[in-house]
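Structures follow.
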Structure P
Amino acid sequence: MWPGIPRAFIAAAGVLACIAGSAPAQDSVEQFFRGKTVNLYVGSSAGGGYDTYARLLARHIGNHIPGNPTVVVQNMPGAGSNKAAGYIYAVAPKDGTAIGAIFPGAILQPLIGDAAVQHEPSKFNYLGSANSDVYLCFVRSDAPAKTFKDVFTHEVILGASNEGGTTRDLPAMLNNVLGAKFRIVTGYAGSKEITLAVERNEVHGACGLGWTGLPTLYPHWFERKLITILVQQTTKGHPDLDRMGVPLAVDFAKTGEDRQVMELIYSQGLFGRPYVLPPGVPPDRVAALRRAFSAALKDKALLGEVERMKLDLEPIAGDELQSMVAKLYALPTRIVERAKQSLIYKPPAR
């Protein structure tokens, strides 16, 4: 302590110095974003769950970004959102004006998938996630399977996107680890197209779609009992599905290692609906966009929309999501390799 100078004065001076130091950075971020357009690229087609959440965020986040830029949503479906992830990683401006809304599979794919991708998930800057999700398998009420146990003896045809998407990867894993008889038809652009295929009876059902928003988007399915939910694909059940008596797929694992493999694959459900920035975005803009993301998801106007749309909202902060991804990429090689092999799709024998 300097002699003759009160402790309170020194403390106040320190606070003022911090404020003075942060003000220029805040001003710089505000000046950059003022008058700009921020593009939010959604890795799925319009009308599905990911698109719904992204457009909800886009309507509010601009009010919380310094400089209040315009936020525009652009759909970029393809390759289980790996197309959008690759664009954000390698092509999009690295200045904070491009945000990606990608599938969690695009985070897991480079670790355990075989297909080459253009992005390294551990190098993204994570803004956060809108919610965690519980994936499920469901089928039409007239499908060959009436319960999850039936899929071990009856072939079930599922609609899916492509490798890297949960709708393709999760049922493939159930075939390999548990012995399910899912025949997967890939090539659908997103959840909207898959559910339309179910309604048209092109396929029996789907695995890997999230429970969040499903009753809201398709209330007639539940009112008229047009579908049967077979199983939850998660490490922890959703209260609504638990009350309905829907079992957990992990409870069908035959060994402890099988369960570990399934839990690794299902970890992507924790990522829910992740939003990412390219590597190389200036740290002060990353920090500002993370704050804006968190603030937008607490905005009263946004929460009012969430209530009216009956959506689930369980935000994960950007730094927390960044840490989760880092831990995922540090898992033991043996478990990762088994999980990788579990995603190789093998059609059931006829």
Structure Q
Amino acid sequence: MPRTRDRGIALILALLILTILVVLIGQMTVTSLHNRTTAENPLADLKNSYGTRSGYHRALLYLGADLEKHPQVDTLHEGWASPLEFDLAGARVRVTVQDSERFLNLSQLVNDKGEANAETAGQLRRLVQILHHPPETADRIIDYIDGDTRGSYETGARNERLFNLEELLRIEGLPREALTGAVEGGETRKGLLEFLTIWPRGSVPGDSVAPGAVNVNTAPPEILAALSDKMTPQLAQAIVTRRETMADPVAGGFLDFQNVEDVRKVEGMTEEIFQEISKFLVARSATFEVRVRSASGNVEKAWNYVVRRTTGERKKMTLMASQRMTDFAAAAPPQEEPR
């Protein structure tokens, strides 16, 4: 009987020792993985730093080559307009370039004195209506930016130009879905962030593209339709359709607008509408937002570079701003599961 008891105790001790060993080995494994990750993350971050810089400089090469080849026209069929992906020392880099002239420029909602710009404010209100968001959405944004304090939505207003588009999330009472879009009743409503920019913030001496100008070759139909009350969604789409039509199936090429006067050729365009929208239109772009994302291991880094191209006697590209990007302003909040 004592021998059986001793064997039981020995077995219990053996199991206890085994359990302790398993716990220790598990803890050592976790610690080792943690230390490895801790050591790898700075290296991955360094790779991403070089990845984002390399992506930016590659974008400059495309923009510079296009400036030399087509200084007076910019379209979505040019090299800079297509996303670029490449590997660099273990990092996967993705580069997208978008001209600011395809967007509605919120920096032009006010002049340098903080006074509201009625034309840009009207475009914003029409865009909100086109996207089927509440009308007060535009008024909340305008009151947040303009310099006066007489609006209906001045609570928490900054009363000056935006520093970045993420500031729109701070506007009291502005629904997030108005910025990021939403799906309601099976119907998709696009968000305003898809159509907005803050660049350029002011005029650039020696350049013919004024801040707030809209490139008829790159702007989406929603922006084109927002230029005037007389514009219809059908006419805006006709403009887009024309520039996407092949000029010659054999020789290639598209019916891009070589100048603003070409807009007269769009089916359905009247002289009255042309005179009203042509003052906002250009056929080339001057400001470009280069968005670079680099991923290495479990680490990502993303930067937005703003580049201004000037033509004339001295063609050049100037870096106007660079900013670390976050994703929380661009992504819609997760949908709650129905209970």
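Out of P, Q, which one gives 5, 24, 31, 21, 10, 5, 2, 1, 0 for P(r) over Cα pairs in 10 Å bins from 0, in percent as computed from the coordinates?
Attributed to the structure labelled P.
Which structure, out of P, Q, was distance in nm of label points 7 Å out along Cα→Cβ at positions 208 and 320 derived from, given a value of 2.7? This figure was derived from P.
Ranked by FRET efficiency 1/(1 + (r/R0)^6) of positions 200 and 288 (r between Cβ atoms, R0 = 41 Å, to 0.05), structures P, Q are topped by Q, which has the highest value. Work out which structure the value 21 belongs to, where relative contact order in percent (Cα under 8 Å, 6 or more apart) was derived from one of P, Q. Comparing all candidates, it corresponds to Q.
If you line up P, Q by distance in nm of label points 7 Å out along Cα→Cβ at positions 72 and 248, the top spot, with the largest value, goes to P.
Each value in this text was obtained by applying a stated rule to the coordinates, not by laboratory testing. Please read these numbers as outputs of a predicted model, since none were measured by experiment. Cβ atoms are built from the backbone, for glycine too; each structure is taken alone.
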